[in-house]
Structure 1
Amino acid sequence: MRYTTAGESHGRALVAIVSDVPAGVLLSSTAIDVELSRRQQGYGRGARMDIERDTATVLSGVRFGRTIGSPVALMIENRDWANWSAAMAVTGDGTGVAPVTAPRPGHADLSGYQKTAASDVRDVLERASARETAARVAAGAVARALLESFGVTVRSWVERIGAVSTGPLGPAEVDAEAVEASDVRCADADASVQMREAIDAARKQGESLGGVFTVCAEGVVPGLGGYADAPSRLGGRLAAAVMSVPAIRGVELGDGFATAARVGSDVHDEIVRAPNGRLTRSTNRAGGIEGGMTNGEAVVLRAAMKPIPTLMRPLSTVDLATGEVADAARERSDVCAVPAAAVIGEAEVALVLADAYQEMFGRACVGDMRVAVAAYRARIGW
């Protein structure tokens with residue numbers, strides 16, 4: 001399963017095309033809209049989220065509530081486009097529209113300007129904007145629907161915003177309902193209060209905050225991915241997918257970087273036989289990935305997000321038109337988007353896992369895939 005997105009932050013709409021979707025997947029617009037709504041929420045979001053009410057229009061690939069084996073095309077209209085129709089017009093020569101010439105440190109502005117020979121940084125920032133991730137979340141909802149056919153669930157939670165941290169948490173320690181009820185997607189009520197206070201303080205100072213979130217996929221069969229060649233290794237594919245989300249600067253599986261300071265016996269998960277006869281692990285320090293493949297434990301991936309580069313108290317830059325020192329451009333932005341990034345991370349993980357299931361069990365028809373999954377589980381006693 002693959003996706004492609006199109007659209008600018010203040011353009012008419014965002015579009016996602018999801019290809020290699022097997023026939024027979026139950027898919028509703030309501031389910032997609034639920035995921036889009038989850039992305040829009042979170043303490044610290046900016047005024048843009050007061051304007052947008054993201055919903056997806058399914059343009060193709062679905063008939064009577066089921067996928068039909070052709071690409072699924074999804075469209076999310078930008079309500080804010082009405083305020084930008086002149087500045088983002090498809091036709092005309094831009095007369096009367098002031099160009100953006102003060103690139104923001106930490107953003108794609110300057111590198112994209114240099115790469116494309118643009119005369120206006122807006123040509124770059126409109127597409128580099130994290131607004132594009134709404135289309136990714138819509139695509140991820142298609143993958144999530146396929147995974148649900150095999151009993152796989154994907155969830156997330158926030159472990160850090162700025163200096164406030166719960167520390168690393170395992171899936172058993174995190175109440176999913178508490179996370180969904182929290183406006184910072186944190187399972188710890190006391191930490192949630194401190195996170196909101198940190199966001200309020202950053203807002204007053206014209207600053208932004210990053211943090212750490214975890215994505216967890218449960219019910220995944222062992223053996224997805226591969227050990228024989230680099231492209232098939234699932235850990236690399238998961239990390240690359242999550243790192244593609246704007247502002248993500250680091251990804252670890254399981255205990256990740258902490259394992260570098262431990263001896264081997266404190267790192268690797270012992271293999272045991274469960275009461276039902278299934279081979280399992282006594283711990284899950286590996287985060288469900290060993291040797292490039294899933295091992296039957298929960299897939300646990302942690303990601304670090306840097307603070308958003310648009311600051312209300314901007315850093316210094318060089319004006320590309322005058323060559324003079326200037327304040328960086330300001331776009332309407334969030335103070336903190338870590339809770340939203342966690343939902344986007346879920347979508348990326350779901351897309352990778354859905355593709356891995358198709359690689360192993362077939363791509364054409366979800367009914368045939370279910371038969372293949374059942375036969376595999378029976379063979380390995382899982």
Structure 2
Amino acid sequence: MTQLEPFNENSYYQDPAAFFARLRETRPVAPMPGHGRSWLITRYADVRSALTDPRLAKDVRHWPGASRSPAGEASASVHAHMLNSDPPVHTRLRRLARQAFTPHRVAQLRPFAQEIAAGLLDEMAAARGGVVDLLDVYARPLPVAVLCELLGIPEADRERMRVAVADYDRPEEVKRVARELGVYFTTLIAAKRAEPGDDLLSALVPASTSASEGGTEDWLTSTELRSTAFQLLIAGFDSTVNLIASGTLALLTHPEEMARLREDPSLLPAAVEELLRFTNPLNHATTRFTTEDLTVGEVMIPAGEWVFLATSSANRDPARFPHPDRLDLCRDTSGHVAFGHGIHYCLGAPLARMEAEVAFGALLARFPGMSLAVSPEKLRWRPVSLINGLESLPVHLA
């Protein structure tokens with residue numbers, strides 16, 4: 001049996017596409033090194049099928065043989081959300097949260113996103129001719145501002161939210177940030193209950209109120225409402241940040257495609273889909289576990305094992321996407337799994353797509369001569385299993 005290389009910065013974090021390509025060819029269903037009883041699935045057909053398999057669960061209380069306790073008290077106060085649940089709880093939570101991402105609500109947010117992007121570009125223009133970290137000055141502030149507007153977070157608190165979501169990326173800060181945001185959202189929800197606004201939290205408060213009164217099937221406990229707010233903020237941040245930053249890098253390193261997009265902005269929706277497939281903001285889907293023995297290909301994964309579905313690998317599988325390592329803004333990207341598939345398909349996908357269209361369109365129009373300030377080989381990627389994101393993106397503006 002082929003020896004599986006260990007996870008390290010050079011083989012996984014710094015070049016996941018090459019790492020996954022080797023696995024697809026040699027061991028498409030393989031133990032995940034360094035992660036205990038865990039498995040990695042890398043081929044498109046297997047990943048897409050597994051994303052809809054009910055034998056792969058997310059709520060640890062459904063662990064086979066004996067339920068496991070959810071996360072600790074501080075974390076549990078904000079972790080009772082869709083990504084940690086299975087039907088029928090997941091069905092109820094998703095039905096209620098879906099109102100955040102209706103076409104009407106996303107359309108309402110587009111002018112706000114355009115205004116934020118324009119303001120950030122104005123600030124960047126002061127450094128024209130110099131070097132800026134596009135990740136820090138553009139890719140991060142835009143999504144957090146849009147998410148705060150969606151949730152109804154007051155303007156005075158938005159810098160605090162920006163710092164919090166950035167800190168949450170550091171393992172040693174996760175529990176502290178979860179605890180502090182739990183307290184923050186408890187207070188904010190109480191304020192929305194007393195004085196509702198035209199925002200998502202205000203819209204969800206009645207569902208929480210009806211729960212306390214023994215209301216209808218469309219209800220949220222106070223913990224679920226707090227957790228939903230937390231999930232939308234955290235989950236909606238990293239993926240969009242990475243799409244904007246990594247997508248910009250992909251365009252800068254493929255100048256013909258960047259010129260094509262700049263000359264024909266009508267390509268933006270198709271370009272966003274190809275950049276999602278090509279850059280993959282997440283290396284794999286959020287974790288699942290087997291509730292019973294599960295056979296994938298010729299490999300049997302025992303019950304009670306963690307499974308990582310490598311969506312980024314699936315999106316580079318030549319069996320599904322010909323010449324997958326070539327950026328082609330006009331390719332057929334249908335079926336890509338950058339946002340997942342099945343019941344856990346990313347609820348915020350319409351918002352992320354809108355933000356990316358705004359971000360790329362405004363950036364290319366404002367700085368047509370933008371270029372990388374360092375060679376691509378010098379860029380570093382964050383050493384995080386789930387996240388496929390740059391540590392910085394220094395660019396020259398022109």
Structure 3
Amino acid sequence: MGTYLDRIDAAPPDRRWAMARGWLLGEPLPFFAELRAERPVLVLPEVTLATRFHDCAMILRRHSDFGVDLYRPKQGDYFMAQDDTADHWRDKSIMKSILDFEQVPAMRAFVGETANAILDKAGGSIDAPKQLTRAVPIALVQRFFGFSGGDPAKLTAWSYWNQQDAFHNQPFDIDVPDPDRIVAERKRANIHLALYVGRLVAKRSLQAKLGADKDDPVSRLVRLSFSGAVKFSLKKVLFNVGGLLIGAVETTSHAVNNALAELFRRPDALEQARAAARAADPAAFDGFVFEALRFNPAFPYFFRTCHRDTLLASGTAHATPVKPGTTVLAVTHSAMFDEASFPDPDRFDPARSHADTFTFGQGIHECLGRAVAAAMVPEIVRQCLRRDGFRAEGPPTFEGGVPEHYRLTWRH
């Protein structure tokens with residue numbers, strides 16, 4: 001048996017998850033390789049880890065058997081905290097339809113211009129999370145999603161605390177120093193966010209009644225609610241407008257910083273990416289970012305609650321039953337290195353198809369803003385690498401599970 005599993009098995013049961021979590025975050029690829037080979041379903045007292053592609057994809061796609069129960073205490077009646085319900089079916093469809101897919105090229109151009117302006121102003125040195133990777137998506141939601149007049153610092157904070165509580169403050173997150181504070185900050189943020197969104201929706205409602213409304217997602221949702229064409233109340237408008245902000249900022253920032261950090265660890269790939277970044281057409285560049293995120297994803301796993309007796313790793317010598325109520329981690333970081341689905345997985349290949357990766361999730365909970373994020377994340381990285389001598393002064397500093405400081409410099 002391998003080194004990691006020997007150490008887990010020798011440890012007291014109440015220490016095993018802490019050990020596994022440390023390796024999952026600190027030395028993931030060798031840890032995952034051992035698990036996939038020797039124990040692809042790792043059963044621990046707090047959680048069960050699935051590490052092969054087939055099981056991870058099954059967990060995310062079988063939403064009736066593996067649900068998002070742990071989202072509900074954090075997100076209430078928001079559709080993302082539901083599985084195959086009428087609200088989820090209708091609300092996500094509506095939200096996808098009001099985010100114009102054909103606007104993605106204009107969004108990308110705006111992201112490039114905004115990132116470039118921030119870098120110009122920074123004068124050769126920047127703390128990326130504080131000054132760039134949160135600021136650009138905030139500018140995007142203000143320009144394209146209808147969040148006009150909002151204070152960028154407040155919008156950022158409201159998004160941050162919601163993301164912290166939903167994704168980094170779950171019962172199995174044993175390394176959170178003060179979970180109650182995060183809950184309190186999220187509740188406080190949501191009070192202020194609700195007041196802001198309420199005023200914004202009231203303004204858009206008045207404009208709609210006067211025939212002077214704007215053509216942005218907030219205005220479209222208001223008009224849809226007034227029309228009565230579908231079951232979408234103003235309360236739904238408030239919930240879903242807030243969701244547009246919350247989903248756009250932290251995940252973008254995390255992904256951009258992780259992609260940059262991975263490229264800086266790979267000098268050969270970095271030089272190729274720099275050359276691709278300078279080309280007029282960004283098509284050849286984006287693969288470098290998505291391949292970097294396969295090696296260094298923002299989310300190494302997705303958590304679900306088992307609803308039905310299920311056999312993981314079925315048909316193999318490692319078949320493992322999972323009981324209802326079990327918290328299951330689909331360790332998608334590991335799954336993206338499963339040779340059964342990713343040929344030559346240890347090779348950094350920017351030309352690789354990323355259709356089966358988990359960068360934006362899979363199943364009915366796939367990222368709502370996938371098309372927007374697929375343009376925004378690589379474009380921010382691209383603008384950075386177009387700068388002469390662009391480099392990192394050190395690795396990113398993580399706080400609360402997300403990049404909080406990352407000092408980047410370039411010749412100015």
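Read-outs throughout are calculated quantities, based only on the coordinates presented, and are distinct from any laboratory measurement. Since this is a predicted model, take the numbers as computed values, not measurements. Cβ atoms are built from the backbone, for glycine too; each structure is taken alone.
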Read-out P(r) over Cα pairs in 10 Å bins from 0, in percent, for residues 171-330 alone, computed value 8, 20, 21, 27, 20, 4, 0, structure in 1, 2, 3: 3
Among 1, 2, 3, structure where Cα extents along the principal axes in Å, for residues 99-266 alone as derived comes to 54, 40, 25: 3
Structure responsible for 0.95, with FRET efficiency 1/(1 + (r/R0)^6) of positions 123 and 355 (r between Cβ atoms, R0 = 30 Å, to 0.05) calculated and labels 1, 2, 3 on offer: 2
Structure responsible for -14500, with helix-only ellipticity at 222 nm (-39500 (n - 2.57) for each DSSP H run of 4 or more, over all residues; to 500) calculated and labels 1, 2, 3 on offer: 2
Comparison of 1, 2, 3 by mean count of other Cβ atoms within 10 Å over residues 11-18 - largest value held by: 1
